[in-house]
Structures are given as C-alpha cells and as structure tokens.
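Each structure below appears as structure tokens.
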Structure P
Amino acid sequence: MQITKRTGEKQDFNKQRIVEAIQKAGGTDKIAEKVANRIQEKLINNEIEPSVVNIEKNVVLLLIENKNKDIALSYEGYRAIQEYKRNKELRSEFYNILTKPNRENANKNSYLISTKKGHILDSFIQNEMLTHVLPRKLADAHIDNKMKFHDLADRYFGSINCCLFDMKNVIDNNPVINGLLYDDADSIEAYLGVLSDVLLEASSQEYGGFTINEIDHVLEDVLEKSYEKSITYYKNQLGDKVDEETIKDLAMKFVERAFRKRWNGIETRLNSISNSNMQVPFETIAFGNRTSFWAKFVTRIILETRLKGCGKLHQTAIFPKIVFFYRDEIHGEGGINEDLYNLAIKCRSKRNYPDFLSLDEGYCGEIWKKYGYALAPMGRI
C-alpha cells in the first residue's frame, strides 16, 4: 500500500512509523498499536486519503475519540516540531535575504525593499517547486547540482523566457496596459514614450532576455512622419520668411534633437528603473541591416548615444545590449552602410557593445538567405 508524502513522492505505508510517533508523544504500546491498526484499516477500506497529512490528522482524531486528549496534544506538538525542522532552512534563507546582499542576479538590486520582497517570494516558490511540483528525480538533481533549472520560481507561473517582441506591431495598433488603451503615437516623443512603457510592462510578464528586433525598422516610419509634421509646422509658423531648404533644415534639427533626447532617456531608464520582476529588463536591440535614410538615422544616433555614455558621469550603459547585423554587401568597402559599420567598430572599442552578428554566415545567415529575415539573439519567435 502506497501513501503520498508532503513532497508528492510515493512511499510504502509503514504502520510502525505511526506506533513510534505516538510512543514519542507519551502513548503506551497498547494505545499506539490500537490507533496504528485502526489507521491501517481505514486505508485498506479507502475511508481516508492515503497521504501523510491525512494520516496525521486521523491519528489526532482517533486519540481524542479514545479519550487520550493529552497524548493527542503531545502528538500535535511533535508534528509541529517536525514541521519546524522542515521550515527552519527556509526561514533561515528569508533572514539572509533581509540582512545580506544577494548576488545571484546582477540585474537585481538586492538592497531595495521591493527586491527583498521578490527574493523571499522566489525562495518560497522555489521550495514549492522542489517539494511538490517537480518530479522527485529532477528536484533532487537540481538540489545536488547535477542539473540546473534556470529561474526555477518563474516556471511555477507558466511564464515564457526570452521573448522576441514585435514592438512595431504592438505600438502601431495601440497597446493596452492595465486596461488603458493607448492613444496613437504620432510623434517620435510619443512613440518612444509608449515603447518604453510597453518594454517595462511586457518584460515583467516573462523572465530572461527581451529583444526588440530591427529597431531601425521599428522607428523609421515614425521618424519620417515626425519630420513631415515638423516641416508643416515651420511652414505655418514662418510662412514665406525663409526658403524651403531652411524649413527642411529646421525640421531635421528638431527631429534629431527630439530623438536624441528621448533615446538617451530610454537608455538611462533601462539602466536605472526596475520592472515588476525587480530587475532592470535584460533588453537587447538589433539593427544595422536596413538601408533607408531614416533607418540609418536611427542606427547612427543609437551608436552615438552609447558612445557618449550614460548619466552625468558618462558611464558605459549595460542595457540595452546592442547587436549590429553585418552583411558584406552593404557594410563592406563601398557599401551603403559602411559608415555605420565603422561607427559600430568605434563604439565597440570604447563601450563593449555592439556585438556583431553576420547575416552572411552561420545559422542567422541561413535564415537571412532563406527568408530574408534578420534574426536577433536572446529572443525566440
């Protein structure tokens, strides 16, 4: 006859365990045998569920029925001690989280109260995963470091890992965040504001990396529209006072100023503000494969922003991780994007990023040649 342990593991029923537990609680051999035999009968007759928890509850009830209240109370105390021993390690971990920095994830600032709360929840859920959810063999392998479940607690909630996010489709079709339908993002300032909100919220609903692919393509249309709106604005304001080239120059300077300021703000935010996963989003952006004027404009300013550095001290930004798509056809000598490739090399030499990803070779090269799709890392479709 098999019973279910607290961990969910099955084991053979052993009546002697009940006898010994009642004896330790002060029960005589006669009382212990009587109660243990009755529990065995109940199990055989399917009167109680075959689990450790239900067996212990029924032991207490039978002791009380047989007018052994003191023994029942003592048995309950014995159970409480055993439960205390089982939970002592978990409580100790909670205490360590409250008093010591946790360096398991460099993206999480373990000195913040919100992060401490999250770490305690993670510890509780990890314990639940290892005792009740994962098959015993897998849980033991994780505990013994024979294998490792990355972000174990997050698996409990059924969330996904490493999302390759279709940011353009989401923003162009008005995202809904916490029940609020966003208005049309018809300027670069509004568009990047929505992008930042969506990034922080969407990255909170998964764990691991979060990738915006071909951000030069994501932003090129809205930049062009902002430029056209700026031309209309300056024409209305200045009329015939200046020529058309001056109008275009003013519009271009406005769009570039606005984009630089907003992108610098996003980069600062991504290195300082945590999402609801208690971490700065592990964000990757990829670009460099598009050749339109506005796509190249996006790539140039993102690289120049990274070169400048983040914040007042011009520190090297960690996020977003930036990836430069390379194709010899457009980035090699005389190619239309050769200037951007040279700028990317300069940025790499000073600020660690971008990483370079070939669309001529390897798996990503195969995808590009077969489908015409530039596939960024740290995200899955």
Structure Q
Amino acid sequence: MTNYIIIKLQKKETVISTVKNTTVRPIFPFTAIVGQEEMKLALILNVIDPKIGGVMIMGDRGTGKSTTIRAIADLLPEIPVVLNDSFNSHPSDIDLMSDQVKDALDKKAELDLTHIKVPMVDLPLGATEDRLCGTIDIEKALTEGVKSFEPGLLAKANRGILYVDEVNLLDDHLVDILLDSAASGWNTVEREGISIRHPARFVLVGSGNPEEGELRPQLLDRFGMHAEIRTVKDPALRVKIVEERSKFDQDPSTCIEENRKNQEALKSKIVEAQNTLSSVEMDYNFRVKISEVCSELDVDGLRGDIVTNRAAKAFCAYHGRTNVTVDDIKTIITLSLRHRLRKDPLESIDSGQKVLKVFEKVFNDGLES
C-alpha cells in the first residue's frame, strides 16, 4: 500500500511524493563497505565464534566504524527464541536460556517459539549501572513477595551484539561490568538480599578514537581482538567510498537490492562456517608455536594463546576448510595479540609489526628444523 503525502512549498507549488509504508530503517549493506578489511574480518570471526571475546576497534574519526558494526548485525540470520521471553532464551540450549524457561521445561510445559533478528544493542555513554544490568522492584518484592525484574541492556543483548561507541570514554566500573558479563556469559543483579541471574552471552564490540584516550591495559586485554583503522589515502578508493555512501543516501532500497546477492552469499558462508567450526582441527605443533610467540612477546596470562587458537579455527572454517594452516594463523595473529603487548615509550616499531616479526621468527625456525 502506498501513502500519498501532499507537501506545500514556499512558492505555493504542490508536489506529490510517495512514501513506502514501512517502519524499518534501512541499514547500509555490509558487502558495500569499501576497504577496512581488518575491521570486517575481526567482526566476521567474532560472529562465527562469539567465544573469541569481542573486538575493540580503534581508529580515526569518520572511517565507518559505527556503520560497519551495524551492518554486520543486519547481515546475520534470524535466531530461534522463546516467545515473550525478556532474555532471548534459546529453546533448547541450557546455557542460553533463563531460569524461568528452564523451570518451564522441567515441568514439561509447552513453549511457544518465534524467530527474531540478531539483537543489536547500543550502550550510550550516559547509561547508568541500573540501565545496563537491570533493576529489581524492591517495593513489589516486599509487599507481594514477588521478584519483579526490569531487564537492562545486558538482557536485551543476550545472543546478540552489544556495541559501545567511544568505549574509552565510558566509566571504568561500567566497563568492568561489561567485560565480566561478556567473559562469564551471565549477569547477576543483587539488591537488598534479592538476587536475579540471567544469561548475557553477546559479542562485545567497542570503538573509539585513540586521540580521546586509551583504555587501561587490563581492560584492553579482555577484548578478544583489536583492529586498527586508518583513513584511506588512495584517492580512487576514497571516491569509491563516497559514491557508495551517496548512492545509499539517495536511494537506500536500490542500494540494498543491488547488494542483496552478495549479502545472501556472505550470510550463507557465515552459517556454513558456524556449522563447520566444531570439526576444525589444529596441529599440535602449531599450538605450541602460538604459545611460543606469546611467550616471546611477553604477553601476560593465557588469553592471547586462547584467542589466537580460536580465531585461527574460525578463519579456517570461514574458508570452508577443517585443518588450520600457517597462513591462517599469520592472518589473525596480529588482531589477536597487538593490544596485549606491554607499552614501551622508547619502542619505535609498531605493535602489529612486532607481532609479525616474532611470528616469522618462531614459525620459520620450526619449518627449517
């Protein structure tokens, strides 16, 4: 159905324009984004394996960080959820369902199911802890003896993507809560002796401009991957980016339709990779070499080892293979380790180049021997 709106201009002319009867805001297609391959790869790998631990995207202003992050969410296939559940509970996976749904299943109750788009939740800088975690209605609990919980953003983001723009400006205690929930997969709210827990498994994506401040090293380490974005210098590429954006701004539906085939192909590739991931194997010698690289770089803890292993397997699955190669590891190791290196103000070499240099040394020694 087409609605006709008559718009009167200052010159008393009458123009009739057609407006499509839709309430869905158009989102720039992921496959139409030009350049920024490092950022796109990091997002895709986190979607394939959310246990990688999210991605921190740092770069110049106006480089398409927010546009790319929202585009990856729109690209993903719909997920099955329990109808009218506040936590996007999975109908069969215990780790992804709320306690209420578990109780209903234990009582052999029938659950109504539906499918929704993967949740994409924005966390504003001014958010409070109650808005993030949710609140308990103490008055109702005391007067009626009922636990009344108002879900927060962590509940809405379960099984989806939680995006924090300018994460380096977010209050440290909120960042701590975010990272703890992302690592454990659960959010617990304690108020006046009342405790409520719900699943909070999401891909945490943060973005920021390093000119506005850096994250504390112990917090930065909690992000699985770190992508650095730079302004495109090639004039021809810059023109192409401007043309794609202008085309979308002028006629979003046409731009989306032109990219539909590529979008569907990438969506199928991601789904196949998710299904293949569990069967991907990595040679024991490669795992030893990865740990040797982390040790040589003096990386604290074992998160670097774990993330590099997961990311290499996800990259392998993304390309439809089941055996990780050296090239797979080389492609993702900078993304996985560059933000875990200790800062040395006298160091002249870039952290990414340092990671690659140690990688070449360790893996080439292994090949030669």
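All of the numbers you see were taken from the coordinates with simple rules; none came from a lab. As the structure is a computational prediction, the values presented were derived from the model and not from experiment. Cβ atoms are built from the backbone, for glycine too; each structure is taken alone.
-13500 is what came out when helix-only ellipticity at 222 nm (-39500 (n - 2.57) for each DSSP H run of 4 or more, over all residues; to 500) was calculated for one structure; which of P, Q is it?
Here the read-out was taken from Q.
Quick one: semi-axes √(5λ) of the Cα gyration tensor in Å came out at 35, 31, 22 when computed from one of P, Q, so which one is it?
The structure behind it is Q.
By the measure mean count of other Cβ atoms within 10 Å over residues 50-57, tell me the structure among P, Q with the highest figure. Provide the component values of the computation, followed by the final result.
Values: P: 16.0; Q: 23.6.
Largest value of mean count of other Cβ atoms within 10 Å over residues 50-57: Q.
Supply the structure label, taken from P, Q, corresponding to FRET efficiency 1/(1 + (r/R0)^6) of positions 186 and 250 (r between Cβ atoms, R0 = 41 Å, to 0.05) with the calculated value 0.35. Walk me through the numbers before you get to the answer.
Working: P: 1.00; Q: 0.35.
Value 0.35 for FRET efficiency 1/(1 + (r/R0)^6) of positions 186 and 250 (r between Cβ atoms, R0 = 41 Å, to 0.05) corresponds to Q out of P, Q.
Which of P, Q yields 14.6 for Kirkwood radius over Cα pairs in Å, for residues 202-273 alone, as computed? Could you put the intermediate results ahead of the total?
Numbers: P: 14.6; Q: 16.1.
Label of the originating structure: P.
Distance in nm of label points 7 Å out along Cα→Cβ at positions 122 and 154 computed as 2.3: which structure among P, Q?
Numbers: P: 1.0; Q: 2.3.
The structure behind it is Q.
Using Kirkwood radius over Cα pairs in Å, for residues 58-161 alone, single out the structure from P, Q with the greatest value.
Working: P: 16.5; Q: 16.0.
When Kirkwood radius over Cα pairs in Å, for residues 58-161 alone is computed for each of P, Q, structure P gives the biggest number.
One of P, Q was used to compute relative contact order in percent (Cα under 8 Å, 6 or more apart), and the answer was 20. Which one was it?
Q
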